[in-house]
Structure formats: C-alpha cells, structure tokens
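Nothing in this text is a laboratory measurement; each read-out follows from the coordinates by a stated rule. Keep in mind the model is a prediction, meaning the values are calculated, not measured. Cβ atoms are built from the backbone, for glycine too; each structure is taken alone.
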Structure P
Amino acid sequence: MRKLITLAPTWLLLGLLVTGFFISTSQPIIGHNYLAFSTLGLELYPVIVLFIAGIAKAASGVKTYSLREKWFYGYLLGLEIVVVLGAIFWMAHN
C-alpha cells in the first residue's frame, strides 16, 4: 500500500502533462507552463523517491528485492528514462 501511495504523484503529474498538451492548443502560454511544471516534477520525483527508498533499503540491511520492489523500481526508472528522453526531444525541436 505504501508503494501505491508513493506512485500516486506520478499519476497526478502525468495527468497534468496530458492536460498541458490539451491546453496548449488553445492557450499556449498556460499550456507550456503546465508542461514545464509536470516535466520537471516527473524528472525530479523519481530521483528523490529512489534515493530515499535506496537509503531505507541499505539501512535495513536487506540485500534481496521482492518482485513488487522490482516492479516499483522498474516503473520509476522507466518513467525517468522516458521523461528525460522526451525533454531532450522537446528541447531539440524548439
């Protein structure tokens, strides 16, 4: 349950990203602000969560990862990679 609560902000920021795409068609300035905020949040949030989870895992002394933890870390790392590549793409085409 804690991991589900930890992932909820990524869903909120993804929703904000999609909203920014739709808003930018009618009001570009406001839409671009939504896109920039959600992209920054999606780039920083997984790094912070992975750092805190890694510190907690190292402090507990557990060396193995359960299947749920592998999915959790994989989701956050995959999201981070996709967002960084998307941000590079947007910067290259503007």
Structure Q
Amino acid sequence: MTTIPIRAIRKPAYRGTDQAKAQRVAEQNLIIDRIERHANEILANCPDEWQTLSFGRIANDLKIDVKLVCHALSDGNQNGRGVRVTPAERELLERFKL
C-alpha cells in the first residue's frame, strides 16, 4: 500500500573517509529529494482519485535516468505505481500544489 505523501527511498549516508563517495551519495540523495517532490506534485495537481505515477514520465520531466526513479519509488513494479488518493490524503498533498 502506498502512503501519501510519497516517501522516496534514500541512500544511506556514506560513513567512510572517501570524500568523493560521500559527495556522490549526497548528490544522489538530492536527486531523490527532487523525485519525491515531483511525484507528490503530480498527485496533488491531478484531481482523480486513482492515479498512476509513471517512472518514465518523472524521469523525462526531471531529465534523469529512469533507473534512479525506479529505485527511489519502486515497490517491485518497474514502470510505475498505482496510487489511490483519498480526500483526507488530498489535504496532505495541498503543500505540493503548483
């Protein structure tokens, strides 16, 4: 079951001494933050109760690799996920409206 607002899966912080690896993980998490925000904006701006989050659409909108979107939002499906937005959840999405 999908919780609203959408929460993306972030990479754990790198705890080693390699600054390049730490920077790479931090940059990926910033991209994942953008993915999460965009997914919630899509849900907030569509009035339908049943919606589909297409990983390809999110990747195209953000100009990033679809694999990163899939890893950040996936619950096993590789193309997207179906989401039901109830009236109570719609209130939680108000902050994401454009």
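A few points about this structure:
- If Cα extents along the principal axes in Å is computed and equals 47, 25, 24, the structure in P, Q: Q
- Comparison of P, Q - label where FRET efficiency 1/(1 + (r/R0)^6) of positions 23 and 63 (r between Cβ atoms, R0 = 41 Å, to 0.05) is highest: Q
- Ranking P, Q by relative contact order in percent (Cα under 8 Å, 6 or more apart), the structure that comes out highest: Q
- Structure from which -32000 was derived, helix-only ellipticity at 222 nm (-39500 (n - 2.57) for each DSSP H run of 4 or more, over all residues; to 500), options P, Q: P
- Looking across P, Q, the calculation of distance in nm of label points 7 Å out along Cα→Cβ at positions 7 and 71 that yields 0.6 traces back to P.
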